[in-house]
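Engineer: Each structure below is given as structure tokens.
Readers should treat all values here as calculations from the given coordinates under stated rules, not as data from a laboratory. These numbers come from a predicted model, not from an experiment. Cβ atoms are built from the backbone, for glycine too; each structure is taken alone.
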Structure P
Amino acid sequence: MPFPRTHLEPEHEMFREQVRRYLKTNMSAKVPKWREQGHVDREDFEAFGENGWLCLWADEEFGGLGISDIRYDQVLQEETIRWTDIGFFHNAHSMLVGPYLDRFANPEQKKSFLPGAVSGKTIMAIAMTEPDTGSDLAAIRTRAEDCGDHYLLNGAKTYISNGIIGDLFVVAAKTGDKRGQIGLFVVTADMAGFSRGRHLKKMGLPVQDTAEIHFENVKVPKENLLGDPAKGFSYMAECLAVERTMSAISSLSHAQAAFDVTLEFIKDRRVFDRPVGSFQNTRFIMADLRSRLDSAQAYLDQCVLLANDDKLTPEDAASAKLLCSELQGEVVDAGLQFHGGAGYMDEYEISHMFRDARIARIYAGTSEIMKEIIGRGLGLGEKDLR
């Protein structure tokens, strides 16, 4: 049994039961369709909106519930991964893109953008990564030129989650010649000059649509600028701790699901007339993973509480992201090995899990970048790395 989690209150567990019942009844059976077509249906985002599960933090005047407690988002993500698919990126919509509107949008912007985001009728994405920049956000080339009453946006982004079905994009673009002089702009898919490139085919996460997007002389109204046009880099750094915490939640939830799938399988699969789980090697590996999953969960739960109080440091968020994504990789690898040849077959869930897990050590900052952040927090190098 997993170690008891004391950071959750009875109301969080009641919320879990509500989410679980709905997902099991209404969405679990849709996963094969999502995987085949390469994206979640818009109606499923809207269904989350109808249940009040998108942008939980949004004020009631915008249709939200005004719940800023990240534990609810944690529970929602855990149940989504267990009963549907890790590629359903509603968490990117609500907790990666949403915080930029929550923190940096003015009242008029919130009134314009948040109702659609809360209802699920406007699907959001964030556009930072470019073909040649990777984790080095300060080196982006997409540029926004100040033209008086608007900005003229030119450039390209890649690996954009929700890129195919997205309606609203928070775009990072250079606004000056200094390194890191970046602005954040709200760009909608109906703007002239906006276009989608390829629907990118990936090793895993087929449910999560990933795309290239292009901007050719896109006129972005001044009222679509978030905050100061020169402070986008610091804005992104401010939001990265929660983003990486959400990534860690996804990784650890996926690892736990893979552990459970494997545990059930090795109790039934037989080798030499014995269950695979009865061999000492199997027991020892599973015991080690169980103890490490529980330890990681305890650390991550504490990070969630710190994030709730706005006390989570970049170093602690990086530690959580590093720990959980690396452990996720180990759990799915062991799970596939214990499945034997069956684990290599698409009909077994561990096969999907193995492929889906690999990206977790790359997106939201690679494991190497996480180690750099943690190391520099120890005073071992410069501290300007995000």
Structure Q
Amino acid sequence: MDATYNDKLVRPQAAWGAVFSMALCVVVLIASEFMPVSLLTPIADGLGISEGRAGQAISVSGIFAVVTSLFIADLTKRIDRKLVLTSFSMLLVVSGIVVTFAPDYAVLMIGRALLGVAIGGFWSMSTAIVMRLVPHDAVPKGLAMINAGNAIAATVSAPLGSLLGDHVGWRGAFFLVVPLALLALIWQWIGLPALPPRRRGGSGNVFKLLLRRQVALGMAAIFLLFMGQFALFTYLRPFLETVTGVGVSTLSAILLLMGLAGVAGTWTIGQLLKERLYSIVIGIPLVMALLASALIALGSVPAAVTTLLVGWGFFGTAAPVGWGTWLSRTLPDDAEAGGGLQVAVIQFAITLGAATGGVLFDALGWWSPFALGAALLLGSALAATAAAIEPGRAAQ
């Protein structure tokens, strides 16, 4: 009751401008995180290191994102959430500058570690802050807006990084992200209302949340979903080039269609979540498991593969919106701690899925990570079903 009353004082009406500012920040965060994928060779050449060491610039940000997401809610529990969020945006600006002017590998890794802190902290807080910026029934729409930024950035970051790298060099490519980060920071500072810390009725402890059976089942479903998704998605390019037989231009077009489908999926699912939840978080991994199986069977048919991957983009990109909504309804008093746990689970699942898929890809062939992905996605649907029938208080 106190939290609801305080929120009414803080937010007399929906602050959609603030939500849009968060979506812009997500675009910059994701673009910064994955831009090195298309710039590994020039980074390695510029710093005199191997491409393998340059690739660690991606993994280090993931490690720091996991650590930050697990502890940030408790460390900042007495600080205004507006100040916390804008601090992460400031870290994003600093990271871009440090990476741009890094004289050596060590400084580059420091810049990427700062980015990881920004990623883990921002994503951990995002659901809880959206819950305070918009009415309860508009939370799925707000989460869909933020995830649309994720879809857009994931679609354009690699090709844009490659294009910018050719024209202004890898340092220039990273520096061009800084003005966008500054714009997001200024917009957040102007658009976000004061968000004083709330008196929480929950535990506020990330690890204690797992003692709740429904939370444990939901997090298991999230883990299996993202592990399965990235066991397949990470090896999509070699599959398309060697099995489907498409060229680089066709491959880029397919990836673009997947990204556009993802934007459409986040909007569509966001609308459907107003009336249903568990049918969506159960149905999405089921459909994706079927798509993964169909890709194995029809991998050599370009038209069929394109259609299947558009469906994959539509459902896969929308999945976080469903689970973000689940978090807001299942842990309304522990949304910050729950958000941190969710981010840590997702980051770990992505890393483990990509690594396991790679081992299988080398040992058994291209089809094996696809089969693993299908099995894990099926497991996600089963875990979500178990969470849905959990007795007692449950999300509707």
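Engineer: Out of P, Q, which one gives 16 for relative contact order in percent (Cα under 8 Å, 6 or more apart) as computed from the coordinates? Let's see the in-between values first.
Structural biologist: Details: P: 16; Q: 26.
Source structure for this number: P.
Engineer: Here mean count of other Cβ atoms within 10 Å over residues 250-257 has been calculated and equals 25.8, so which of P, Q was it run on?
Structural biologist: Corresponding structure: P.
Engineer: Consider the structures P, Q: one of them gives 2.5 for distance in nm of label points 7 Å out along Cα→Cβ at positions 26 and 90 as calculated from the coordinates. Say which. List each step's numbers first, then the result.
Structural biologist: Values: P: 0.8; Q: 2.5.
The read-out was computed on structure Q.
Engineer: Which of the displayed structures (P, Q) returns the greatest value of mean projected area of the Cα convex hull in nm² on calculation?
Structural biologist: Values: P: 19.3; Q: 18.0.
Largest one: structure P.
Engineer: For which of the structures P, Q does the calculation of helix-only ellipticity at 222 nm (-39500 (n - 2.57) for each DSSP H run of 4 or more, over all residues; to 500) return -27500? Each step should come with its number before you reach the end.
Structural biologist: Working: P: -15500; Q: -27500.
Among P, Q, the structure yielding -27500 for helix-only ellipticity at 222 nm (-39500 (n - 2.57) for each DSSP H run of 4 or more, over all residues; to 500) is Q.
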